[in-house]
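K.L.:
So, here's a batch of structures to check.
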Structure 1
Amino acid sequence: MPSEELINAKANLAALEAFLGSRAYVGFVEARKEELRQVRETILSVDPVDRTDEIEHFKLRGEMRVLEEMLTVFESAAEELKDRIEDLEQEEGSG
């Protein structure tokens, strides 16, 4: 009999995969891409000639990295969850 953790992991994976296949996810990705485009455009327009502009430049680069990560966060989570399910199934199969 599968453990509660395995049952929950499989249910979470099904929900995550449903989200990845949804229009909501497509909208999420498109919105992040647009934000990323705007941040990159702003980075190009900010000329870090003084300390305040330099700090703004660093802040924008950090925001850009966060947005880039957001584009893959759900796919990465699904892959990690699949790996965890595989590990649990092996543990429970040999236990």
Structure 2
Amino acid sequence: MNDNDFNSLINELKKASKECLDAKMSLHVLGNKYASLCIQILVEGRQIPQLINNRIEKRKQEIGRDPVHPDFWSPDMIIALAEHFETLEVAIGST
């Protein structure tokens, strides 16, 4: 591979890096957008649910924040919380 080809690959990598950073920023914005909803659900439910694979406990250890802190709610955690309640709805509906 010659220097021009290698430099072309490096330029592609720079573009990919920027695209990945933009996507991460978008995910961060989404997490912030829905954090208050998740916190309200925990407060109104008066408990922190036990998610599959102890997701809440693992996240608390990873970032050192409680679920009532807005920075706790990444898009993955929002999805996990929604899936938890979907599972409850199915379980309640099948009884």
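K.L.:
Using the calculated result 2.8 for distance in nm of label points 7 Å out along Cα→Cβ at positions 16 and 80, pick out the matching structure from 1, 2.
P.N.:
Values: 1: 0.8; 2: 2.8.
Derived from the structure labelled 2.
K.L.:
Which of 1, 2 yields -26500 for helix-only ellipticity at 222 nm (-39500 (n - 2.57) for each DSSP H run of 4 or more, over all residues; to 500), as computed?
P.N.:
The read-out was computed on structure 2.
K.L.:
Determine which structure produced the value 3.1 for distance in nm of label points 7 Å out along Cα→Cβ at positions 56 and 72, calculated from the coordinates; the candidates are 1, 2.
P.N.:
Working: 1: 3.1; 2: 0.7.
Derived from the structure labelled 1.
K.L.:
Ranked on relative contact order in percent (Cα under 8 Å, 6 or more apart), which label among 1, 2 comes first with the largest value?
P.N.:
Checked 1, 2; max of relative contact order in percent (Cα under 8 Å, 6 or more apart) sits with 1.
K.L.:
Comparing mean count of other Cβ atoms within 10 Å over residues 8-15 across 1, 2, which structure shows the greatest value? All intermediate terms of the calculation are to be shown ahead of the outcome.
P.N.:
Working: 1: 13.5; 2: 10.1.
Largest value of mean count of other Cβ atoms within 10 Å over residues 8-15: 1.
Readers should treat all values here as calculations from the given coordinates under stated rules, not as data from a laboratory. Please read all numbers here as calculations on a predicted model, not as lab measurements. Cβ atoms are built from the backbone, for glycine too; each structure is taken alone.
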